[in-house]
Structure 1
Amino acid sequence: MKLSTKHLLGIKNLSKEDIELILSTAANFKDVLQRPVKKVPSLRDVTIVNLFYENSTRTRISFELAEKRLSADTVNFAVSGSSAAKGETLLDTVNNILSMKVDMVVMRHSASGAPHFLAKHIPVPIVNAGDGINEHPTQALLDAFSMKEKFGELKGLKVAIIGDILHSRVAMSNMYLLKKMGAEILIAGPPTLIPKYIEETFNVKVEYNLKKALQWCDVANVLRIQLERQNQPLFSSLREYNIAYGINKKLLENLGKEITIMHPGPINRGVELDSDVADGPFSIILNQVENGVAVRMAVLYLLANREN
């Protein structure tokens, strides 16, 4: 089986069958990662460039590891030490890289739509590793994989996405994916951090009371407050945010039910999550990190057009 698309630009344009294929392929690669020798020759002689115009730790390392586990040759491009810092255009940068016979581009960019622009102009597969506030498809896929691993299936699962929805590409990709897979979604957070159109556009529930959101859900996917994307104050202070929307151990214990805690990272400890929740028994945050490598291996493998 093959994906219906040449690129992974977002979840919005993936079919349910594409998502299922990626998740099942990721399960096979996760088995590989449990072996003493964690490497397969699937992408030998394939050269992949990691083009990160925006800071990243987890996503960049996860992609690099996935590429190495698949035996691909990798090139890491850091903007700060490149000609892009001297004003070279995105298209010129990529065309120069492609002239060196690169087979695939993994790209993170602060501008929404940058990977889509590239996909129209260059002939190799593009993987979107996050574009502005638009999408972060591999994060949504690894979140889905982690939930499926925990609960068996996504259909009917009640997922609350909590926090800074307005600036979150993770929230966008998760909403697209969970809707396609039949999960129920509730969006929770301060009114200033929830887009006005979201209830009608995505057909999701919206809740401004954190405790009610937690009582409703099976899974709480808690998002980071993205101060770097906020050009005006949208809440009074981080302390006030923590009092109203921070999740702590006492709050979870008072729910009268168990819920699963997720977070895409990096965590603002003491803001959206207290440490005893992030590191507690209900958290699958480290599982998400582990599953990220297997999911990205699956994406790269399938986009390279190799047969299963």
Structure 2
Amino acid sequence: MTDILVYVPNSGKHAAEVLTLARTLGDVSAVAFDDASASLAGEYGAAKVYRVEAPGIDDYFVDPKATVLTDLARKVAPDYFLLPSTDEGKALAARTAVALDNGLMTDLSGLAPDGTATQDAFAGTTIVTAKATKGFTLATIKLGATEPAPAPSSPEVETVNATVAESDQRVKVAQRVDEPAGDRPALSEARIVVSGGRGVGSAEDFALIERVADALGGAVGASRAATDAGYYPHKFQVGQTGTTVSPQLYVAAGISGAIQHRAGMQTSRVIVAVNKDADAPIFGMADFGVVGDLFQVLPQALEEIEKRK
């Protein structure tokens, strides 16, 4: 049976997706650095969990974790080693690949049992298939590659004791700031996202986008044009240079559909676009499109949503 090693951070939906994909490939062993991650691995079908105990490891940048993962990969010799395609995941994968002189593929949108990988290149305009030619398949998996499906298990747990070597203490974390969680779901994990673009016109008018999102129980997003104009905070930007989302429903209001925005939401299950420009590129990928003024369309939609509650 094919052996799959998965790094499981405590990152909810994205980690669950990677574990779900990994189960289609073979027997899954997970690497967890905390109890929440270990629990998540069990919830999504891991047969074994390597529970790493390494005091002080979170006081430094990714180097100490990369060393642990590299050592585990040498020990386990997996056929596949998969990580979420986050900033941390890609940093860890790159260091592991260099240390092992192994091939690396990033931002995969699919992975077949024969090792053939699918990647969206050039902001999603081109689909590429690739295969590792050196070492095992070491790859990071893009958010939205699969729908997470729980498969509760009672995994074997092996404790891995590690220390932070002096050579891995080059970059120390000075401070971590956790922003207070709001009433809305996290943008990257929301099942519904309502985004506004330049067509919203002002920061004050973004209140309409928020009202629709709240009525649907979703998160609020924004295009780069909207965040650059100061209509909404940059942390809510959806796109190639912002957050990648893959909700069940994505509503794009007043967004023309620039390629960098489409790259960040094109894996959404259902896309609804509202724009007064009938030639807006967003309509080319929308499942449902409404040509009209968002300030006339959204209030009507909001009224209907409220009626059905």
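Key figures
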{"item": "FRET efficiency 1/(1 + (r/R0)^6) of positions 72 and 112 (r between Cβ atoms, R0 = 25 Å, to 0.05) - structure with the largest value, from 1, 2", "result": "2"}
{"item": "Answer label among 1, 2 for the case where log10 I(q)/I(0) by the Debye sum over Cα atoms at q = 0.07, 0.12, 0.13 Å⁻¹, calculated from the coordinates, equals -0.31, -0.84, -0.95", "result": "2"}
{"item": "Label whose coordinates, when distance in nm of label points 7 Å out along Cα→Cβ at positions 120 and 152 is calculated, return 4.6 (choices 1, 2)", "result": "1"}
{"item": "Top of 1, 2 by FRET efficiency 1/(1 + (r/R0)^6) of positions 184 and 240 (r between Cβ atoms, R0 = 30 Å, to 0.05), largest first", "result": "2"}
{"item": "Answer label among 1, 2 for the case where FRET efficiency 1/(1 + (r/R0)^6) of positions 128 and 224 (r between Cβ atoms, R0 = 25 Å, to 0.05), calculated from the coordinates, equals 0.55", "result": "2"}
{"item": "Mean count of other Cβ atoms within 10 Å over residues 96-103 - structure with the largest value, from 1, 2", "result": "2"}
{"item": "Relative contact order in percent (Cα under 8 Å, 6 or more apart) - highest-scoring structure of 1, 2", "result": "1"}
{"item": "Read-out Cα Rg over 2.2 N^0.38 Å, for residues 104-287 alone, computed value 1.23, structure in 1, 2", "result": "2"}
{"item": "helix-only ellipticity at 222 nm (-39500 (n - 2.57) for each DSSP H run of 4 or more, over all residues; to 500) from the coordinates reads -8000; which among 1, 2", "result": "2"}
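Since every read-out is calculated from the coordinates, none of them should be taken as a lab result. All values derive from a computational prediction rather than experimental measurement. Cβ atoms are built from the backbone, for glycine too; each structure is taken alone.
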